[in-house]
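Just below sit the structures, each encoded as structure tokens.
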Structure 1
Amino acid sequence: MARTHVVMDQEILEQIDRRVGARGRSRFLEQAAREKLARLELEEALQATSGVAGGKDYEHWRDRDSATAWVREGRRADRAS
């Protein structure tokens, strides 16, 4: 565990205190930071993998209608077997 000094808008601090109390600030801010970091990591992963299912190998994913038809065909095939 480490200590730090954080400067923030007074209005935001008051909103936090109304929700969790002054003694709950640290836990609230730590949880908020973890959630933000997780979202940033997810955004990076989405950007890094954007378009990987494109091209001729994945024609069935070119649009919503094609994907829906592909799923339905697969389900029919599963039921038939």
Structure 2
Amino acid sequence: MKFSENVLEDFYEALAGGDEGRLRGVHIPRSEVFYVKAAVEARTGQKVSLRHVEKVLYEEGYLKRKDVHDLSAVATESE
């Protein structure tokens, strides 16, 4: 599964291409990740990645293990 900041573009390209395997491989973060990303950027004026927001939400207990793209990357980044 691929993690990308261009979630919609990746999803629609896979959909338009009719590639079911590629479509299943697009990771779409939970809506909370997008909301928190927008709020952080609005409040701080700094850009943050979807991956970073997803990692932080998981570490703080707001996301479950199944909702995180690559848990091994999250564990590696936080060590």
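Derivation of every value follows stated rules applied to the coordinates shown; laboratory data play no part. Please read all numbers here as calculations on a predicted model, not as lab measurements. Cβ atoms are built from the backbone, for glycine too; each structure is taken alone.
In this comparison of 1, 2, the computed figure 1.8 for distance in nm of label points 7 Å out along Cα→Cβ at positions 44 and 68 is attributed to 2. In this comparison of 1, 2, the computed figure 2.0 for distance in nm of label points 7 Å out along Cα→Cβ at positions 4 and 20 is attributed to 2.
If helix-only ellipticity at 222 nm (-39500 (n - 2.57) for each DSSP H run of 4 or more, over all residues; to 500) comes out at -22000 when worked out from the coordinates, which of 1, 2 was used? Derived from 1, not from the others.
Once distance in nm of label points 7 Å out along Cα→Cβ at positions 12 and 60 is computed for every structure in 1, 2, the highest value turns out to be that of 1. Upon calculation of P(r) over Cα pairs in 10 Å bins from 0, in percent from the atomic coordinates, which of the structures 1, 2 produces 14, 24, 18, 14, 17, 13, 1? The read-out was computed on structure 1.
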